[in-house]
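Next come the structures, one after another.
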Structure P
Amino acid sequence: MDKESIRKFEYIFEIVERNGRSPARLIPILQAVQEQYRYLPEEVLTLVATALGLSPAKVFGVATFYSHFTLTPKGKYLIRICDGTACHVKRSDGLLAALREKLRLRDGSATTPDMLFTLETVSCLGACGLAPAMVVNDEVHGQLTPEKAVALIDELLRKEDENDN
């Protein structure tokens, strides 16, 4: 087992310990794991199950029941475009098309190959007064045009370039 895997597993055990090794704390444990890794890897779900004395099927069932959890890797920046009634009427589909083009997402892919961006649509962000709206990680952006949405991506890319240098 490599050092990265050992560190990963040690961190999982820290999360479990902080939650008192309690099966009743499964959801907060999974939330903490997903916050760290941006998804729930299968081997981690099995590890959590073993540490809590639960069956892997039980843990997997919880992870797949709640839409907040994901079993597939997400990008560093999770972009959610609202397609609720208010946003749809104000052409949120134009935002989606512009961002798919900017991020070069083809064939139904949601995440860029560099794992920097994941693009999703959601039924409602609860920001109808800002329609059309999108959220980047936890930051709401409203009254967008396709050009403004692309400019937000360009800004994030500039920040990433600065961090790399």
Structure Q
Amino acid sequence: MNQLTLVAELMSISARTAPKAVGKDFIVTAIVEGEDLEALATKMHEFGERTGKGNFDRDGANVRDSAALLLIGIKDERVLGLNCSACGAEKCIKPNTFEGEFKGPHCAHRLLDMGIAIGSAVKTASLLNVDNRVMYRVGVVAREMGLIDADFVMGIPLSATGKNIYFDR
């Protein structure tokens, strides 16, 4: 196991133990490394070409240059039942009723749970002086490839070099 895989495991623990609305946990994680990391980088470039969407090649190059990557997503979440309208609907609606790059819609409170989990994970990487960047495009392709079973997912590539590879892109 490389050292950054260990960091990804510690980040996964941080995501798992992050606070969640009414104590219900719908967070899922997966670590990508080695050949899967290279395949993800290649598929990201191909996805950008296939869809005409920008920066998948740029982010894919960052993934290729990373030593490990953590995926954080939400899966099969249930609404809180507050009818708060934060998701845009007047009353709570059933999540994951349509599919695009991700399944949707999502309860805003569950998206906050995911954001807090991501924040906890990148805090752990930062405490360990590991460069990282939260990337939406990674999640799109990782989900399409089946690298994680999640309805909505973000990727966090990891690097430890003399210069942060995610800074001057």
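Comparing structures P, Q by distance in nm of label points 7 Å out along Cα→Cβ at positions 6 and 86, which one has the largest value? Provide the component values of the computation, followed by the final result.
On the way: P: 5.3; Q: 3.7.
With respect to distance in nm of label points 7 Å out along Cα→Cβ at positions 6 and 86, the highest-scoring structure among P, Q is P.
Give the label, chosen from P, Q, of the structure having the highest value of distance in nm of label points 7 Å out along Cα→Cβ at positions 78 and 150. Write down the numbers at each step before the final one.
Values: P: 2.7; Q: 2.2.
Max of distance in nm of label points 7 Å out along Cα→Cβ at positions 78 and 150: P.
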Open item on the list: If relative contact order in percent (Cα under 8 Å, 6 or more apart) computes to 31, which of P, Q did it come from?
Closed with: Q
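Cα Rg over 2.2 N^0.38 Å computed as 1.20: which structure among P, Q?
On the way: P: 1.20; Q: 1.04.
Structure of origin is P.
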TODO: Figure out for me which of the structures P, Q the number 0.7 belongs to, where distance in nm of label points 7 Å out along Cα→Cβ at positions 102 and 118 was derived from the coordinates.
DONE: Q
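Which one of P, Q has helix-only ellipticity at 222 nm (-39500 (n - 2.57) for each DSSP H run of 4 or more, over all residues; to 500), as calculated from the coordinates, equal to -16000?
Values: P: -16000; Q: -14000.
The read-out was computed on structure P.
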TODO: Give the label, chosen from P, Q, of the structure having the highest value of mean count of other Cβ atoms within 10 Å over residues 62-69.
DONE: Q
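For distance in nm of label points 7 Å out along Cα→Cβ at positions 70 and 94, find whichever of P, Q sits highest and give me its label.
Values: P: 2.7; Q: 3.4.
Comparing P, Q, the top value of distance in nm of label points 7 Å out along Cα→Cβ at positions 70 and 94 belongs to Q.
Check the numbers for distance in nm of label points 7 Å out along Cα→Cβ at positions 22 and 46 across P, Q and tell me which is largest. Don't jump to the answer; show the numbers that get you there.
Numbers: P: 2.9; Q: 4.2.
With respect to distance in nm of label points 7 Å out along Cα→Cβ at positions 22 and 46, the highest-scoring structure among P, Q is Q.
Between structures P, Q, where is distance in nm of label points 7 Å out along Cα→Cβ at positions 14 and 54 highest?
Working: P: 2.2; Q: 3.1.
Top value of distance in nm of label points 7 Å out along Cα→Cβ at positions 14 and 54, among P, Q, belongs to structure Q.
Bear in mind that the values in this text are calculations on the coordinates, not laboratory data. Since the model is a prediction, treat every value here as computed from it, not as a measurement. Cβ atoms are built from the backbone, for glycine too; each structure is taken alone.
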